[in-house]
Structure 1
Amino acid sequence: MQTNYYNERIRLRPFRSFDEAQEIVFALGLMDFGHWLPEYWSLQSLRGFYERDGMFGHPGPNFMALERQDGAAACGYMYLELPRVGQVACEIGTMLLPQHHGLGLGVDAKQLGMSLLFEHYPLQRVFAKTLASNTPALKSMLRCGMQYRGVWRGFMVRGGRRMDAHIYDILREQWQAQPWLGRVSRGANYA
């Protein structure tokens, strides 16, 4: 399976080392959106996940590094759900370090992740969700061709308050018609 996808601004690639994965995943997991990872992935489970398969290549949750083309360091990570037998819809998610927000990299990353999933699996749908209060992420989903599908009420509790999530998706035939698809490249575009 080709696991290196890129465009002119960003690349999606496997983590180069456990240290890189730990630095990025836990830096993001312990920041403002600390609800995503600490409860689910301890350092020990993350290490086992990396040692087993580099955090990518098995059904269920997988993680890959996001790296800007103009620099050597990872700027975030992408969550990709790989399908189990019979599954025709999978989830993607992007997490960028704060200094990389507002540059459109989340849009680019989602485009790369969708391409990886649709090109390697018989999926009919790729979806994403984010907190209703995360306006930049909501806009990025629309910009990469996804459509709004609804609200997941009470998706999580944060600071004692229930938080809703908005769900977006794109169908295979919609992805195939995207104008940005020609800017997605595949290959070993990293050292």
Structure 2
Amino acid sequence: MARVILFNKPHGVICQFTSEHEHQSLKEFISIPGFYPAGRLDTDSEGLVLLTDDGNVQNKISHPKFKLPKTYWVQVEGRFDEYALDKIRQGVQLRDFKTQPAQADLMDEPQNLWKRVPAIRYRKNIPTSWISLVLKEGKNRQVRRMTAAVGFPTLRLVRYAIGGYTLQGIAPGEWRMFDRFRWSHADFEHFSRYLADSKIAE
């Protein structure tokens, strides 16, 4: 039976078990053998990373044609407005591709959110905003590129949820294990349709 680890990755930690330069790696936090990350999270981002000891589950989580919805809490420089939200909801044209429509909403600063180490750099007299983004794709540094494209550089990026899994109750650098991988009903239906379509295509 597949096991899944929910890890709250701190800022500055790389999503691999091999150390690299001055950065800490997953091995400094997770010593159980046989687990591998299902997907990545940038070194300068924080939050939820899923690891599993089952290759099939790893594929289901990170398969390029089936992306579990991922929820991000994003602090940006400036006062994020409805115009920028609408652009993200409709899809943003980046240099090399156009993003898929995403769920985007303004939010208050998350309660009880830990302090980032190192702290973000604020610019005097320039306000910041928090937004919640839900994406079903995950190209390289996509969230940061999206907010920059609509005029609001990302200052802090926290991945709060992947599918039905969240960071709730997990402090930075800590992890929690589940003895089986669980789908939300919507995730399961989506993946089942994808498998059925693939068989028809064959």
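Values computed for the structure shown
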| quantity | calculated |
| --- | --- |
| Relative contact order in percent (Cα under 8 Å, 6 or more apart) derived as 30 - corresponding label from 1, 2 | 2 |
| Structures 1, 2, by Rg/Rh (Cα atoms, Kirkwood Rh): label with the highest value | 2 |
| When distance in nm of label points 7 Å out along Cα→Cβ at positions 47 and 135 is computed for each of 1, 2, the largest belongs to | 1 |
| Entry that produces -6000 once helix-only ellipticity at 222 nm (-39500 (n - 2.57) for each DSSP H run of 4 or more, over all residues; to 500) is calculated, selected from 1, 2 | 2 |
| Comparison of 1, 2 by volume of the Cα convex hull per residue in Å³, for residues 55-142 alone - largest value held by | 2 |
| For distance in nm of label points 7 Å out along Cα→Cβ at positions 63 and 87 computed as 3.5, the structure of 1, 2 it came from | 2 |
| Which of 1, 2 leads on distance in nm of label points 7 Å out along Cα→Cβ at positions 95 and 119, largest value | 2 |
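No value in this document is a laboratory result; all are computed from the given coordinates. Because the structure is a prediction, the values reported are computed rather than measured. Cβ atoms are built from the backbone, for glycine too; each structure is taken alone.
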